[in-house]
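Quick note: the coordinates plus some simple rules give every number you see, no bench work behind them. In this text, all values refer to a predicted model and were calculated from it rather than measured experimentally. Cβ atoms are built from the backbone, for glycine too; each structure is taken alone.
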Structure I
Amino acid sequence: MKKLLVLTITICSCVSLFSQNTYAFFGSFNRDKDTEGLYVYALDTLSGKLSKITSYTGILNPSFLTVSPDGKYIFACTESKTKNGGSVSSFEFNRENKTLTFINKQKSGGENPVYLTTHKNGKWLVNGNYTEGSVSVYPISENGKIEPYVQNFQFPEGSVNPVRQERSHIHSTVFSPDFDYLFLTDLGADKIRTYKFNSDSNEPLKTAEVSFTKTTLGSGPRHFSFHPDGKFAYCIEEMGGAISAYSYKNGRLNPIQRINTHSEKYKEDFESSDVHISPDGKFLYASNRGIENNIAIFSIQEDGTLKTIAYQSIKGKHPRVFGLDPSGKFLIATNAGTGNVVVFKRNSVTGLLKKVGKKITIKSVSCVQIRKY
């Protein structure tokens with residue numbers, strides 16, 4: 001009986017250990033660097049439960065995060081929405097010691113950094129600045145240190161809405177699946193800008209043959225995501241409340257569909273924000289803030305077009321950013337307005353979402369990145 005008990009405990013411990021190799025990293029608009037700004041939670045991929053591992057105090061308004069390809073470093077947009085501020089910061093994450101250690105920071109090249117991405121080789125970091133409408137490119141040292149930016153391009157032109165689009169506003173910086181191109185969604189200019197990216201060059205960004213793709217005037221393109229097969233791409237439009245779908249090949253986007261993220265009962269005041277695709281490539285999820293506060297769920301057809309499936313309440317307000325775990329089992333939503341994090345289990349057959357576990361409280365939570373180790 002004793003041996004059986006020991007064996008049972010050992011098996012349970014192994015299962016628990018196995019289920020704790022996925023981590024969720026959260027940023028927040030903490031408004032005060034003397035309060036917690038960055039958070040790390042373990043995601044139990046059996047139950048969906050989040051357990052706090054560590055946090056970091058000493059930085060201001062980490063509005064967006066990205067994780068290095070090897071998982072050792074966390075890069076953050078910091079001093080976002082800060083007058084005369086704007087920086088990008090680097091942290092080392094040590095899983096064994098359960099610690100986040102600050103490495104360094106650099107100027108963001110703009111007052112309001114909102115998006116970060118890394119090249120697959122781990123040697124380059126790209127930041128998008130919203131207010132001035134610019135992109136900055138940084139070398140990354142082997143120890144996770146961010147070097148000063150080597151390129152900073154400013155875009156002056158705006159579009160048809162004099163209040164929201166008085167000038168360019170870069171809202172995301174996304175690499176193509178082969179990492180040969182970089183796409184910049186420009187909410188202010190109603191464009192998706194395209195650059196060729198040469199990782200072996202000291203100044204990797206070069207203007208692409210097709211330098212931009214026009215979006216619907218007044219739509220305000222915000223976030224951008226590629227399908228896992230690399231043949232299609234999807235842009236969520238903050239002001240237009242829609243998803244624009246594109247076929248993709250060799251740096252070129254060709255529009256194939258534009259579909260509402262909101263239900264028919266809503267006609268204006270859209271605040272669509274984030275878009276992600278399930279790892280199996282079958283479903284697309286899009287978040288709506290404002291009066292809706294939900295996740296729109298779409299099935300992806302063989303030709304890349306979308307079909308509306310359902311709308312899932314986010315159980316909070318202002319779902320600015322959400323994420324899918326690498327297994328595709330869970331969706332984690334960050335509700336900045338209500339300061340809570342909600343985990344949903346995803347049905348891989350229907351695409352539908354069901355809330356699991358308890359809400360986690362993080363004041364003014366801004367974003368989430370999920371990484372399996």
Structure II
Amino acid sequence: MNPYLFSALTRLTGVSTAQRAGLFGDPELLVRIRGGKPAPGLHPSLSKAFANLDWRICEKEDKALEAAGVLLLSWDHPRYPEPLRALPDPPPALYIRGSLEALDLPIVAIVGSRLSTVYGQAVARDMAEEAARSGFAVISGLARGIDSAAHRGSLAVPGRAIGVLGTGIDVPYPRENAPLMKEIAESGGAVLTELPPGTPPLPRHFPMRNRVIAGLSWAVLVVEATERSGSLITARFALETGKEIFAVPHNITSHTGVGPNTLIQKGAKLVQRIEDILEELPEHLRCKLKPSDSQFSMDSIARPALYSGYGEGAQKVLGTLKPDHALGVDALCAATGLAAQELLPALLELQLTGACVELPGMRYALSRPRKEPS
């Protein structure tokens with residue numbers, strides 16, 4: 001079967017994903033439509049959509065992407081992910097940069113709010129790293145905030161990061177995540193989308209992306225989410241397809257704590273460490289885990305290591321800062337015993353190495369550094 005028959009369906013407009021999926025079981029009908037022959041009984045909305053579809057341009061665009069190194073997995077391809085094939089409305093095709101190997105591992109989604117806290121981002125990054133080292137592939141939506149933090153954490157183990165776009169494979173979104181997308185693909189992970197090339201970031205595309213995230217995952221972990229967060233849509237899709245739902249508890253006064261706390265109230269398992277997820281993994285998936293050689297413990301990353309490369313003032317500040325509670329200059333001076341003229345250079349040193357972040361109002365919070373200062 002011509003794979004471009006299915007990928008052309010990604011361009012159909014004005015039809016639902018369920019209507020589109022209804023065509024998969026009759027490829028001969030697609031051949032007839034592609035050849036301009038009558039298709040009696042076709043729904044009017046589908047007839048209209050096909051009338052506006054230029055099959056030759058679709059095929060030309062897809063061949064150009066393949067020539068540029070993009071993998072095209074149509075619905076009938078032998079490597080098309082089985083968990084997606086089981087959905088009531090699977091994508092007709094997937095556009096993938098990177099490797100397919102991560103898709104063969106047990107996959108856990110780590111998702112959350114774009115409007116996340118420093119604490120939430122640190123938890124997402126650390127949970128993702130621990131999951132990757134435990135043998136999972138980690139999937140998320142390449143959005144700002146929690147998603148980006150989860151991707152960066154999973155990159156600690158090559159080949160464990162999976163990003164799903166709500167745009168075409170050639171449209172990085174948000175733009176600042178273009179380097180992150182490149183790193184995921186080049187490190188043995190995968191960046192994928194069901195949307196055709198050139199597709200912009202329209203609101204209706206992101207629930208489609210969330211359905212793919214939930215469909216590929218064995219479980220979904222929500223770290224931070226507002227009341228109307230897209231992460232809760234991902235969790236709903238996961239529930240509808242029988243997946244496990246986990247949530248990290250959060251401050252009840254925080255608007256980003258509403259989502260995970262509500263999920264826990266409704267029966268999601270509370271997660272404090274990756275073992276809480278591992279113990280729920282069924283045996284048929286457990287045997288597919290590929291733990292990394294270097295083991296990892298959440299206890300080891302509760303606070304940045306006090307590197308010898310930091311000055312004495314920076315060492316004192318590191319011993320005081322927390323990821324979930326920002327402190328102002330006066331509070332830090334009182335806690336460390338440093339004068340302001342000593343404290344500010346120490347804070348700058350820590351910011352330059354990624355050990356801490358500055359928040360509005362000259363308040364500072366801990367952020368685990370990735371590299372020892374040179």
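When mean count of other Cβ atoms within 10 Å over residues 100-107 is computed for each of I, II, the one that comes out at 19.5 is II. Each of the structures I, II was assessed by mean count of other Cβ atoms within 10 Å over residues 44-51; the largest value belongs to I. Quick check: -1500 is what I get for helix-only ellipticity at 222 nm (-39500 (n - 2.57) for each DSSP H run of 4 or more, over all residues; to 500), calculated from one of I, II. Which structure matches? Considering all the candidates, the number was obtained from I.
Here FRET efficiency 1/(1 + (r/R0)^6) of positions 180 and 356 (r between Cβ atoms, R0 = 41 Å, to 0.05) is compared for structures I, II. The highest value is that of II. One of I, II was used to compute log10 I(q)/I(0) by the Debye sum over Cα atoms at q = 0.09, 0.12, 0.13 Å⁻¹, and the answer was -0.56, -0.90, -1.02. Which one was it? Going through each structure in turn, the value belongs to II.
When Rg and Dmax of the Cα atoms in Å, for residues 212-267 alone is computed for each of I, II, the one that comes out at 11.6, 39 is I.
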